Structure 1
Amino acid sequence: MTTAAEALQRLKDGNRRFVERVRHHEASLGASPRIQLTQEQKPLAIILGCSDSRVPAEIVFDQGLGDLFVIRVAGNIVAPSLIGSVEFAAEQFGTRLVVVLGHSRCGAIQATLEQLRRPAENQSPNIRSIVDRVRPSVEGLLKTELRHDEDALVRQAVRANVGVSVSHLRYGSDVLERLIQSDGLAVVGAEYSLETGEVEFFDTAESSAD
């Protein structure tokens, strides 16, 4: 089994290759690994990321087929079905690293901030369900001096939203709490920069479990 620390280092190494535009030979798709994966999968990390088309986890971490269990949803929010997906992968495949991956200039974050400042009357209830899950992590920022600096506000809101999702996974699931406490599971936050291609990991206090 790949430990959380080992998986985290592989993601960091892969992102460095991505930034340097050096693809790893094992990341290419061939018939042999595809056929092998019909029997089983052992993803090294679970990625809960945003649906944004500019942030495909396998590419930004330079990983291949079967390397990542990826869950994507606008705003990298945490809802019951998403927690269930993380639980499934952690229990079924023994994956010991969960990464909540936000990104700069996140549209879901910007939409939530706009909704808080100028509520829309006819917003789709489905979109509102996403906004409502982002809201608690960002609405307090509008009461600070950040409200006068839109770029800084969005940056802090993205980071705050990732932090809330990390907390929900760590403490909102009996299954994940048990795996964290007794079986080496780590849940960490990260942010992808659209501008540089770099992923910055943070809130990694539990990432050294092995």
Structure 2
Amino acid sequence: MHATDFWSSMPPSLFFAGDMKVSLKCYQDMLAEVQERVNNKVSGINYPERYRLIFAELPPWHSLKFFDNLAEMGWNFVFESFGYHAPKPPDLSKYSDPCEKLARLSRNFMFNVFPEAKADNIQNPIVETYLKIARGFKADGFFMHPLISCRAASCSLRTVQHWEQEKLDVPSLWVEGDIIDKRVFNPQEVLARAEAFEQTMDHYRRVRKSRGLDW
């Protein structure tokens, strides 16, 4: 599924005043459509895929067409934002207190990867999540988008950037911006930087190959 579609489909899951049946039908239809594309090996972008990237964390909502421009360059975002993908649900059947259920569900969201993080000698579960994603999707790079108006979505990005480079030799394009203030995000300038970043991704493909990694 194209990144523009992913970001455009988030509102039904976040605004609970709407009709839940309508929202659920939206996601059921979307799942069926994406599954059909997977079964028929149809790419998320309508152009030859040249690079696979991960986007972190929130996008420039005011400039979603920017992702179409990147798709034209062959950039396929295979994962967007750790914070909006639910982990495997834990078994909460033995807990009756709804507050405890909520607390345990929230804790599981942050720490479900802790055993793997410990094995990787990583202190931050968010970093381990992104390491798993980068390995699983064989990512060529990260698009890091720290935000002026949302520190919670930005505070871990430098740590993620460091460990992706350290553990997997997956580089990051660092683009400061904002989810609401379009004055701090210049799409044309960022596209020029993205074009230059392709040389960096090509270099680290060779580095990973020399290390014996399989992508």
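Who wins on distance in nm of label points 7 Å out along Cα→Cβ at positions 57 and 129 among 1, 2, i.e. which is largest? Intermediate results must be reported in sequence, preceding the final value.
Details: 1: 2.1; 2: 0.9.
Top value of distance in nm of label points 7 Å out along Cα→Cβ at positions 57 and 129, among 1, 2, belongs to structure 1.
Compute FRET efficiency 1/(1 + (r/R0)^6) of positions 89 and 145 (r between Cβ atoms, R0 = 41 Å, to 0.05) for each of 1, 2 and report the one that scores greatest. Write out the running numbers ahead of the final one.
Numbers: 1: 0.50; 2: 0.90.
Top value of FRET efficiency 1/(1 + (r/R0)^6) of positions 89 and 145 (r between Cβ atoms, R0 = 41 Å, to 0.05) goes to structure 2.
In terms of relative contact order in percent (Cα under 8 Å, 6 or more apart), which of structures 1, 2 is highest?
1
Quick check for you: by mean count of other Cβ atoms within 10 Å over residues 9-16, which of 1, 2 is greatest?
1
Any idea which of 1, 2 comes out highest on distance in nm of label points 7 Å out along Cα→Cβ at positions 121 and 169? Spell out each step's value before the answer.
On the way: 1: 4.0; 2: 1.9.
Checked 1, 2; max of distance in nm of label points 7 Å out along Cα→Cβ at positions 121 and 169 sits with 1.
Which structure, out of 1, 2, was mean projected area of the Cα convex hull in nm², for residues 81-200 alone calculated from, if the result is 8.6? Walk me through the intermediate numbers first.
On the way: 1: 8.6; 2: 9.2.
The value was obtained from structure 1.
Identify which of structures 1, 2 gives the largest calculated value of percent of Cα pairs over 20 Å apart. If you can, show how the numbers build up before the last one.
On the way: 1: 58; 2: 64.
Comparing 1, 2, the top value of percent of Cα pairs over 20 Å apart belongs to 2.
Give the label, chosen from 1, 2, of the structure having the highest value of distance in nm of label points 7 Å out along Cα→Cβ at positions 1 and 193.
Values: 1: 3.5; 2: 2.8.
For this comparison of distance in nm of label points 7 Å out along Cα→Cβ at positions 1 and 193, the top structure is 1.
Laboratory data are not the source of any read-out in this text; all were calculated from the coordinates shown. Everything numeric here is computed off the predicted structure, so don't read it as measured data. Cβ atoms are built from the backbone, for glycine too; each structure is taken alone.
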